[in-house]
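What follows is a group of structures, each given as structure tokens.
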Structure P
Amino acid sequence: MISTAIRVARVGSAAELAAAALVMLGFPALMLAALVPSVPAFAALAAVTYLADHYLHRKGSYLISRLSKVRAGLSIRFLIRQLLLILLLARLSLSDDLIFYGAVACFIAFYGLQAPHGALVTLIRNRRRMPVATRNIDLKSRIRIPDAPPRGLLHRSAEKMLHLDLFAVVGILVSAQLGSAGFGFFGIGLTVGLGTGYILRLLPYVSGRRVPPKAEIVLAAVDDWLAAYRPETVLYFSGSKDSAYQVNMWLETMEQLDTRPLIILRERAILNNLAPTTVPVICVPGGVHLMNLDLTTVRVALYAANVGKNIHLLRVPTMKHVFIGHGDSDKLASVNPYSKVYDEVWTAGRAGRDRYAIADVGVRDEDIVEVGRPQLAPIQGWHGVPEGRVPTVLYAPTWEGWDGNPGNTSIVLAGENIVNKLITADPPVRVLYKPHPFTGTVSKDAKAAHQRITALVEKAAAERAADSRFTADTAAMEQARAELTRIQARLDELTVAAGTKGDEAEATRDGIVDVHRHEEIARLRAEWNDAYWRSFPSYEHRVITGAQPRLYDCFNVSDAMVSDISSVVSDFIASGKPYAVTDSGELGAEEFKRQNTAVRAAVILSNSAAELGGLLDAVRDPAGDPLAEDRTELKQYLLGPDEPKSIDQFNAAVADLALKAEARNVGQQSRLGAANADPAEAAELTTAVPGQRTATAGETDGVAAG
């Protein structure tokens, strides 16, 4: 029942649900205490509502945001509590006393302070919001960006201001209980005085040298940097904060480019969720601002997602535009008709080219370039299970998706069958269960199945730990755990030091990556991963959630994988290891293979998982694996050849396309030059060719996009 209530109320825990109940019930109880009247009861109930409300705010509870939608927002809840205190004084026959009038005057004055306080906070935030936010770009030497206000002034400022009424409320209650007005007026003075002081403390940050430069000055400084840096290849990305992984997967590739790279983002939420990188980053929320940036040196623009805001850069003719995507799979998103707007589409291997040919969505074969998948470089090959080690099978199902199609994920219909067969296999295997982070966010059946699978794996792990057939080097594990603690402490120290910027303006000013720190973090994460796998027995079943260890790290310690149709399967194929894919939609093995290229070298599982033995046989006897040769061929078909390396193929494709862009631009200038002899023809050509920086301040994003 509690779990149902938690789900319905959309809270994160029983404690959060209890706090919400206390807020809801506390105010009627407060009114009852005021009517009785009882000062001790009112004081106790007021404390409960204060604390419960504060707890929900600190947790960022969904209920708090919903209360404001039904006219029970933060200010209203404080006002009701104050009105009930006035009611309490009236019921105590204090309506003719000076403290009663003092309380009324205090709360009216206190609410009079809310407007200037809110206006100042909003003004400060707006003035410190940069038209262009950057990382790894030196603006400090070009413009003056002042320090951010102390975090305590702006963080949850409305809640802090309203809580200043505590002094008045406590003082008035003490006066009502003891019959002495002095305590009440002392509290009233503190509330009004501190509220006024809060406002005065904010005033200096809305004018003068504490305000960042105006938009045109910031944009001019960015253009000045662009002119000095002369970027050649741009990774452009727009999307929701949940899609940040789509750009993050390309950061290491951008760092390895032979040309000067630049990353352009369109949403602040993406910038805030961007992984650390040494590549210069510009976040330009406004379409007009983007089109006014000086990108004349850029020759190649790379797009990781098909979104509407791409049009703001696609309109620039001086660069060539390429769709690189964010994964390789047989999903419909891999052959989106939108892709035909680009000059080229880059795929991992021949399979991507064939998908577009079969889909017939307007992408021409001559515009497709096979470049491999540079992100797959960390995935290691396989040479069989090491002597004396229990084979490891990774179960990495995808999530249920938005449409509820039973073919999306195996977790609901087949997950328990798969795990049961793996944990009871003889000879034994080790199971790693790593579900998709979104599992259970849409379907309650998927969430319940995930919880049952987790329980199965954890129970099997406990049983194996008590089984005398399995032994481990406890001393080595203790040493590895000590290493983990040391490494994690250092990582925490480095990441906290790297993330102490005050606000967007300050982060723009100071957000230049420390290369030595960046390299140390990368090295420590590799050491953390190594220590993690040594910190528990190599036979121990494990449920793995969260960002660490990463999926590719799980690939490298596994000998086989069971998954669903997704880019996970295509990526795992790079290892050359045996794998199985579940036909959850029950298409039948042949039809399933026909529709999904990535499963042509897989063991196809029905929802009963009866075919799982074929996968385990391939792991135990690689020489007798009937699908080994098929996997080798499929790997090259999907991901391209091993040589040259994918990053070399990628760099070659960038260089080739840059030459095409330069040739186009030279040709355009030649045509304009040839027309100079005829002024009328020159004018016609000049106005016919769209310029990059023609947007005016009055244009809107929608107009500019056209």
Structure Q
Amino acid sequence: MHQSPIAHGSWPSPIDAALVARHDGAPGWPAVLGEEVWWTTPLPQEGGRVSLCRTRLDSVLDSPETVLPAPWNVRSRVHEYGGRPYLLLPGHDGPTLVFSEYGDQRLYRYEPGRARHPHDPSPGPVALPTPLTPEPRLPSGTRYVEPIAGPGGEEVWCVRETHTGSAPTDVVRDLVAVPLDGSAAEAPDAVRVLVRDTHFLCCPRVSPGGGRLSWIGWEHPAMPWDSTLLRVADLDAGSVVGEPRTVAGGPDEAVVQAEWSDPDTLYYVSDPQGWWHPHRIDFTAGGRPVSAGASLVADSPEEFGGALWLLGSSWLAPMEDGRLAVVHGRAATSLGLLDPGTGALADVDTPHTEWFSRLAVAGDFVVGVAASPTLPAEVVRVGPKGYQSLSRPSAPVESVHADYLPRPEARVFPGVGGREVHANVYPPYNPRARGPEGDLPPFVVFVHGGPTSRRPMVHDLEVAYFTSRGIGVAEVNYGGSTGHGRAYRNRLREEWGVVDVQDCVSVAEALAAEGAADPERLGIRGGSAGGWTSAAALVSSTVFACATIKYPILDLTGWRTGETHDFESQYLETLVGGWPQERQRYSERSPVNRAETVGVPFLLMQGLEDAICPPVQCERFLERIAGRGVPHAYLAFEGEQHGFRRDSTIIAALHAELSLYAQVFGFQSDAPDVELNA
């Protein structure tokens, strides 16, 4: 088909901002009980709330049933990032659900009726959710996450986070037992404290038979990917927790998950060898480890774990036949079945190229969340007879739109000092458009948050929104990212704002040098820690012609001295340096103190209810920019927290970003203009 040349950025595309918003987010936290599989589903079109879906384990790809109607929102705010927010328990008429409600952060019990096919016209009885925990003293000030079944079946055990004062760091955490009969809803003392140990707690697990309790803990200033402790304590017949023992972890070792396979065998994921690997501890009848050290189950130079941003993440799940289901890999991840006796690892054959830390098992079946560059994230069941998709987006992308997806490539670029920099490159692609002869496309560097995170190479309509219009995208997994071992993560220690910026610049310059990108039309964008890197690049580099900065960190001193939440309040100790002895470094690296060096247009976007990167950081930066003649726009969104979840916000943000690139890179766009004020 003959194609007339069209300016890069102006290519006509059916992937509009409304389509991106409709499919924003991924299913999460799959759980299996009996013949049912449940998972969480984000709903941007319903104000960004999170609902629950379910189907049968043997489902033949029917539309899953939505379990909780509006306004219920299944989401925990522990650490502000949350984690696994619900638990399934056997009930009289099908599963009983215990979940954390976002609005008040209380735990609720819900019995949706006997299990049924989603299209059954005569459902069983449905009751309204009832609270299990008391009204918090401060609004949303008592939070719960990672619920598990307590021994005996009369309690739910979980992590509780209690905010005790006006400062974000006035927080106490413990492991608690919540009665299932609802008695604690009006009697706070009915919630029983099980463990009060380290400042941070996660991953409570009861051994089969109820003889032991394990958990993971750590202290400031460590983050859970730096140094954690795996603790084990005996349980007596009354479910009272005995004296805890540290069985793994310590300085520069991060245990990120632990699971019991039988009453005396505990598997855990940790990185004393520099990679997150599965390990095993066998216990004696007296409660002590059989040997002084744990045995290593797999030792290939790849990751079997990741950064514990969301509590309840699962990279490893013991199966009934003794094998372990594991998520493993480097730049990409696979689902494997590991024989802990021989170390033999066999990958499951599916079309997915990325498996997320969301594993659940039931008999011979493994259920997880997986994706690929052409498959959106979906809940997948894997069993002896192969795999089956259990979920699809509520409105699947029309087949014509699939033709507009980019063709990504995993690349390794040379960085400063010869270090390797990993990136996913998405050249512009549109089957019905091409750029003018000899015209190089603009490229935008996408910077992930964290910064201890990574961008997987998967189906992403936000990326396709730009590539299908003729704008290239490069997702840079800069030094500090996960997926490449502890040494790669540690490159960012005390170098945040330096290494991350250098790596992004290196990728952008390499793409320009090889003729893939126009060196005069390079942009950078990111949110949270990615917003920090984008802003830091503007004040320390001349490579980028513009930047999109979302819910960023801009003032290190303010962030370190009380402007963020407890979880990350001392993260800068490793990212930047000790406080206050390195106060000068904090000041010099902060974009807010270098506003006079910004000479290119930028777009700043912020959620007004963000407790992690609060609006005051943006406001302070804008005060320093005012009157300097730098074209910019600031979009502040009511009702949004850290990350945009509402469809209206996602649409407005994408339109504004495309408009910025159109004005700076010089093309006509189909997005409403955003006014850039000098």
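Read-outs: derived from the displayed coordinates by stated rules, not from any lab. From a predicted model like this one, the values you see are computed outputs, not experimental measurements. Cβ atoms are built from the backbone, for glycine too; each structure is taken alone.
Structures P, Q were compared on volume of the Cα convex hull per residue in Å³, for residues 154-337 alone, and the highest value belongs to P.
For which of the structures P, Q does the calculation of mean projected area of the Cα convex hull in nm², for residues 482-585 alone return 7.4? Here the read-out was taken from Q. Out of P, Q, which structure matches 2.3 when distance in nm of label points 7 Å out along Cα→Cβ at positions 386 and 458 is calculated? That value comes from structure Q. One of P, Q was used to compute distance in nm of label points 7 Å out along Cα→Cβ at positions 74 and 610, and the answer was 6.0. Which one was it? Of the options listed, only P reproduces it.
When percent of Cα pairs over 39 Å apart is worked out for each of P, Q, structure P gives the greatest result. Rg and Dmax of the Cα atoms in Å, for residues 130-233 alone computed as 23.0, 77: which structure among P, Q? Matching structure: P. Thinking of P, Q, which structure, once helix-only ellipticity at 222 nm (-39500 (n - 2.57) for each DSSP H run of 4 or more, over all residues; to 500) is computed, gives back -4000? The value was obtained from structure Q.
The value 21.9 for mean count of other Cβ atoms within 10 Å over residues 106-113 was derived from one model only; which of P, Q is it? The read-out comes from structure Q. Check the numbers for FRET efficiency 1/(1 + (r/R0)^6) of positions 242 and 530 (r between Cβ atoms, R0 = 35 Å, to 0.05) across P, Q and tell me which is largest. Biggest value here belongs to P.
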